[in-house]
Structure I
Amino acid sequence: MKLIKSPLNPILSPNQKNEWENLVVLNPAVIYDEEKQEFVMLYRAAGDTLEHYIYLGLATSKDGFHFERQLDHPVLEPDYNGEDGGCVEDPRLVKMGEWYYLTYAARPYAPGRYWLNEPKPWFNPPVDGPVFLRWNNTVTYLAITQDFIHYKKLGRITDTRDDDRDVYIFPERINGKFVRISRPMYACGEGYENMRAAIWISFSDDLMEWPTRKLLMKGEYWWESKKIGGSCPPLKTPYGWFMIVHGVCEEDQSYRVGAVLMDLVHPDKILARTKEPIMVPDQDYEARGVYNGCVFPTGNVVKDGILYVYYGAADKTVCVATCDFEELLQGMIHNQL
């Protein structure tokens with residue numbers, strides 16, 4: 001079973017009226033607001049500048065396909081003199097209680113035009129300074145909001161030395177613990193069970209402190225031979241925690257999409273996973289862009305039995321694909337995918 005791409009794709013494209021989003025929009029967090037009965041999207045955006053600062057914009061939709069921008073300015077942006085001074089990107093959203101929890105990736109310096117072989121625009125850091133400063137590592141941060149416009153940045157939730165960007169939390173405590181998914185780039189190779197970057201799971205009494213982690217899953221199939229990472233925050237189902245993942249193939253460097261089911265009580269136990277991708281970059285808007293051959297989901301919503309998967313296409317635009325959620329789950333449970 002494959003995810004069905006909307007004929008309306010791309011559903012969000014760069015906006016030439018605003019400098020901060022006139023080059024790319026991609027990798028959105030999407031959640032359904034039950035009170036307002038609307039889909040809420042926080043999307044990554046950047047303008048056509050040398051530094052390539054990255055921001056988050058806000059859009060909403062009543063049907064999950066037709067999104068309207070809500071503001072002409074970002075709702076979250078880098079603190080230029082702070083540790084997330086280069087970018088705020090690849091958001092993921094979950095709701096717990098009355099608050100929405102946002103995880104986002106950031107770097108101390110703007111990444112520059114990373115798709116081109118150009119000198120980086122940041123100044124030379126101290127040679128004996130912190131690793132994340134010297135290498136411009138990605139660190140994942142946590143923020144909270146109640147209206148998607150005003151945010152309180154709480155600080156980092158990953159080690160600055162890990163270059164860890166595919167990070168998000170479960171939407172509820174399990175056995176009294178918060179649960180985090182991560183993909184530390186350097187936790188692989190000699191001394192590790194996984195030779196390539198893989199998905200790890202952590203448990204904590206406090207959302208800001210994660211003292212230990214455990215390997216959850218590593219790449220096993222052809223389409224995840226280079227690395228595998230988590231994509232969308234887990235969805236609770238009667239059969240287990242459902243989670244969209246992405247894999248990168250060593251041979252063609254393309255991003256593809258799969259899924260996994262984890263035990264409801266012990267989410268570090270894998271119940272099922274897709275052997276073949278359920279979405280591949282086979283459309284022109286996915287094959288040509290900033291990163292050619294890329295479908296990268298970061299948001300998922302279930303409404304009226306339909307799974308909506310929101311993704312960045314070729315690091316250029318925002319797209320959506322859907323399927324009958326129960327049919328997908330049954331296919332995974334019965335090892336048919």
Structure II
Amino acid sequence: MILVVGGTGQLGTRVTEKLLAEGKRVRVMTRTPENGRTLTDLGAAVVGGDLRDQDSIRRACDGVERVVASAHALTGKGGNDPRSVDDAGNRRLIDAALGARVSHFVFVSALGAAPRHPLEFYRIKHRIETRLAESGLSYTVLRPPAFMETWAGLIGDSIIARGKTTIFGPGRNPINFMAVDDLAHYVLLALYHPGARNRVIEIGGPENLSAVEVAETFERVTGRRAKRSHVPLPVLRVMSALLRPIDGAASRLMAAAVHLNSSDQTFDASRTLAEFPLRLTRLEELAQRRYRLAREAAVAGDSPADTGPRPSTAPTQRS
């Protein structure tokens with residue numbers, strides 16, 4: 001039995017689908033089991049659980065052989081935040097996995113995780129990597145970059161639907177993006193490949209593209225020039241500080257947008273691909289797929305804006 005924690009999120013859902021397609025037994029732990037009906041129909045056992053609740057974690061781990069930890073609270077509100085979920089919650093999950101004698105633990109971290117990273121979310125990710133390595137569990141840490149689907153939703157969907165988009169900051173800094181399906185492939189590899197044991201594996205997509213280049217890609221696919229507006233970095237910095245005591249999620253997202261605009265966000269996937277080959281998805285492929293789905297939805301009478309994540313989706317990793 002494989003436990004996927006955060007199994008109704010973007011990544012967890014795709015990992016669960018792939019595992020079920022391979023005939024694996026899967027248990028999905030989620031705070032919103034009502035969102036797992038499709039996975040239940042596919043054969044998954046969906047159980048309610050919360051990384052802030054030790055008892056629910058222990059129940060979810062009972063009888064489990066492998067664990068995938070893909071939940072996060074970067075965009076969480078109130079008590080559902082990175083400190084309570086990504087830090088304390090993952091520590092609880094590691095302890096429960098030890099108690100259940102889990103044979104392998106896959107932790108989805110973030111590219112750039114480091115003890116002195118300017119963003120707390122990435123410092124927390126690194127702390128959990130260290131805790132896992134010291135736990136005695138067999139483990140794999142995967143460090144992916146920003147999800148391609150998130151950026152397609154932030155920038156591309158509004159170009160498809162309305163011919164305009166908003167870009168945080170200048171949008172000229174190259175950023176590595178990775179498709180969720182490609183990351184799910186590496187999660188399955190981490191579960192079973194002996195070469196992935198007890199190590200940190202940095203992974204990424206095939207392209208380093210700026211936000212402006214993301215917009216240009218969607219413009220090519222749709223055949224329309226979009227009206228672009230930019231939120232200046234000084235505004236993002238001020239709003240992040242002002243919102244910190246009021247809306248932690250919005251504050252974190254604005255701080256992340258500043259970081260993505262002002263630091264090296266590139267990645268060369270060639271080394272990882274040499275060891276673990278995969279044909280990586282390019283942004284234009286994803287843009288074409290989203291454009292096709294939007295047109296099909298329009299023909300069916302649905303809103304094209306409903307074909308992807310809302311513009312409020314985080315501009316960083318989503319799991």
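Key figures
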item	result
Origin of the value -13000, where helix-only ellipticity at 222 nm (-39500 (n - 2.57) for each DSSP H run of 4 or more, over all residues; to 500) was derived from one of I, II	II
Among I, II, structure where distance in nm of label points 7 Å out along Cα→Cβ at positions 221 and 237 as derived comes to 3.4	II
Highest-scoring label, criterion being distance in nm of label points 7 Å out along Cα→Cβ at positions 13 and 29, among I, II	I
Structures I, II, by relative contact order in percent (Cα under 8 Å, 6 or more apart): label with the highest value	II
Origin of the value -0.97, -1.43, where log10 I(q)/I(0) by the Debye sum over Cα atoms at q = 0.13, 0.16 Å⁻¹ was derived from one of I, II	II
Mean count of other Cβ atoms within 10 Å over residues 21-28 - highest-scoring structure of I, II	I
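Each reported figure results from applying straightforward, stated rules to the coordinates on display, with no laboratory input. What you are looking at is a predicted structure, and each value in this text was computed from that prediction instead of being measured. Cβ atoms are built from the backbone, for glycine too; each structure is taken alone.
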